[in-house]
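Throughout, read-outs are computed from the coordinates displayed, never taken from laboratory work. If you're wondering where the values come from, they're calculated on a predicted model, not measured in any experiment. Cβ atoms are built from the backbone, for glycine too; each structure is taken alone.
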Structure I
C-alpha cells in the first residue's frame, strides 16, 4: 500500500489495476475494486494502515469495466458500502441492465487482447445495486471536502474521474 497524501492511499500488487483508499471521519471510501478475487489483497492492505473491510462506507466506480468492478459485488456484500457510479451508462452496466462496451479486439495489441480475455469480459462482474448516480459537477464532500465528479467519456461512455 502506497501513501499518496495524508489519508489517501493506493493499493497496488493486485492482479490488475489499482484501488485507491480515502480516509474520512466516518470511514473509508474506495475508488474502484480491481478484478474479481481481489478482496483478500484489499483486506490485507487495509489492515496494514490500521483499517478493516467493515470501515469501508463508500465505493466510487470510475467506469464499469470488470477490471474496475470485478470485486464490487464481494465488497458490497461484505461491507454494505454505498456504491456511486455515473448516471450515463455505467450505473446500468453495474446493475446488470446493459453490457459493457469494450474496444474491438482487432484494435488491441496482443498483450491487451490476452488481458481483456482474462480480466475485462463484459460478463465477469455480477450485478450490484448502485446507491448514488453521479453526474459532472456533483460534490462528494462526504468523501473529501471539495471532491468533485468530472466527466471523462471516451474509454467508456460514462467514465468519470474525481477532482
Structure II
C-alpha cells in the first residue's frame, strides 16, 4: 500500500511535472506571441508617430498655404476695392461731364433756335427789301419808259418844228 501510494504520488508528481512542462511550454509560446505582438505594437507606434509627424507637417503646410492664400485674397480684395473706388470716381466725373455737356448742348440748341429765328426774320426782312427793290426798279423802269417816251415825243415835236424851219432832222438817242 505504501508502495501503491508512492506510485500514485509519483504518478501524480509525473502528471504535475507534465502539467508544469505543458504550462511552461504554453507560457513560452505566450511570451513569444506577446513579444511578437509587442514588436508589432512598437512598429505600429513608430508608424503612427511617423504618420503624426507627417500629418503635423502637412497641417503646418496647409496652414501656411491657407495664410498665404488668405493674404493674397485680402490683397486682391483691397486692390479690387481700390479699382472700384477709381471706377466710381471716374464714373462720377463722367456723369458730371455728361451733365455739363448736356446742359451746354441744350444751351447751344436754344442759341441755334434763336439764331434760326433771327435768320428767318432777317430772311423775311431781306425778302421784303428784295421785293421793295424790285418794286423800286419797276417804278424806275416805268418812270424811265415814261420819260423816254416823253423825250421821244419831245424830239419828234422839236424835229417837226425844226424841220419846218431848218430843213434837217435832229437825231435823238
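Suppose helix-only ellipticity at 222 nm (-39500 (n - 2.57) for each DSSP H run of 4 or more, over all residues; to 500) works out to -6000; of I, II, which structure was it derived from?
I
Output the label of whichever structure in I, II has the greatest value of mean count of other Cβ atoms within 10 Å over residues 15-22.
Sorting by mean count of other Cβ atoms within 10 Å over residues 15-22 in descending order puts I first.
Here mean count of other Cβ atoms within 10 Å over residues 23-30 was calculated and came to 10.6; which of the structures I, II was it taken from?
Matching structure: II.
Supply the structure label, taken from I, II, corresponding to mean count of other Cβ atoms within 10 Å over residues 7-14 with the calculated value 16.4.
Traced to structure I.
Can you rank I, II by Kirkwood radius over Cα pairs in Å and just name the one with the largest value?
Ranking I, II on Kirkwood radius over Cα pairs in Å, first place is II.
Using mean projected area of the Cα convex hull in nm², for residues 39-86 alone, single out the structure from I, II with the greatest value.
Going through I, II one by one, mean projected area of the Cα convex hull in nm², for residues 39-86 alone peaks for structure I.
Which structure, out of I, II, was mean count of other Cβ atoms within 10 Å over residues 63-70 derived from, given a value of 10.0?
II
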